[in-house]
Structure 1
Amino acid sequence: MKILETEQFKQQRDFSVRYIANNKKSAALKFAKELKKSVNNLSSFPYKYRKSYYYKDESIRDMTFKGYTIIYRIDETKELIEILEIFHKNLLTKEEN
């Protein structure tokens with residue numbers, strides 16, 4: 001399955017990486033690298049994670065990664081995984097402030 005990252009996800013991911021970098025740059029780089037690897041692994045096991053707590057749609061899933069929730073949609077007909085958003089419940093993104 002192909003993986004597509006939405007603009008919203010990219011903005012939220014970048015915000016999270018910058019936030020982590022404020023404390024420790026090396027941790028931010030490690031976070032970004034491991035996040036990319038985990039997202040790419042979804043193509044092999046798209047149904048590995050639970051049905052979304054936030055959406056009432058069987059095709060939308062929640063992946064937990066280092067305290068963050070990554071929400072993604074599986075489209076079997078297009079053979080596509082769309083990464084919708086990433087957030088940490090204790091960290092507001094710029095848009096939410």
Structure 2
Amino acid sequence: MPGNDIPIEKIIPTSIKLPASVKARIDESARKAGVSAHAFMVRTLADASERARLQEQFHQDSMDALRDMEETGMAYAWGDIKIYLKARALDRNTPRPPMKPIR
């Protein structure tokens with residue numbers, strides 16, 4: 001389907017009841033994007049699902065990093081991180097600062 005970034009796979013029919021005002025906004029957004037309302041909804045739902053997955057992964061990675069920091073007693077100093085991020089914006093090869101004991 002043109003404009004549809006979803007990989008071809010088995011299609012499972014579903015039904016969704018929308019308030020008329022929401023459907024009208026979807027139709028308008030789809031028209032402006034040059035895709036069908038169906039393609040717009042599929043893409044929007046896929047994007048929302050991916051964002052939720054990434055948010056959950058970010059949360060898990062954060063919890064893992066906190067656990068590692070608590071177990072090792074090592075972390076990055078905030079001042080070092082600020083300097084690193086500014087340098088990294090100019091040069092992607094900037095090395096990370098050393099970790100320091102937190103205790």
Task: Which entry (1, 2) yields the derived value -12000 for helix-only ellipticity at 222 nm (-39500 (n - 2.57) for each DSSP H run of 4 or more, over all residues; to 500) - done: 1
Open item on the list: Tell me which structure, out of 1, 2, gives 0.45 once FRET efficiency 1/(1 + (r/R0)^6) of positions 34 and 82 (r between Cβ atoms, R0 = 41 Å, to 0.05) is calculated.
Closed with: 2
- [ ] Given a value of 58, 32, 30 for Cα extents along the principal axes in Å, point me to the structure among 1, 2 it was derived from.
- [x] 2
Open item on the list: As an exercise: relative contact order in percent (Cα under 8 Å, 6 or more apart), calculated from one structure in 1, 2, equals 33. Which structure is it?
Closed with: 1
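All of the numbers you see were taken from the coordinates with simple rules; none came from a lab. Everything quoted here is computed from the prediction, not taken from an experiment. Cβ atoms are built from the backbone, for glycine too; each structure is taken alone.
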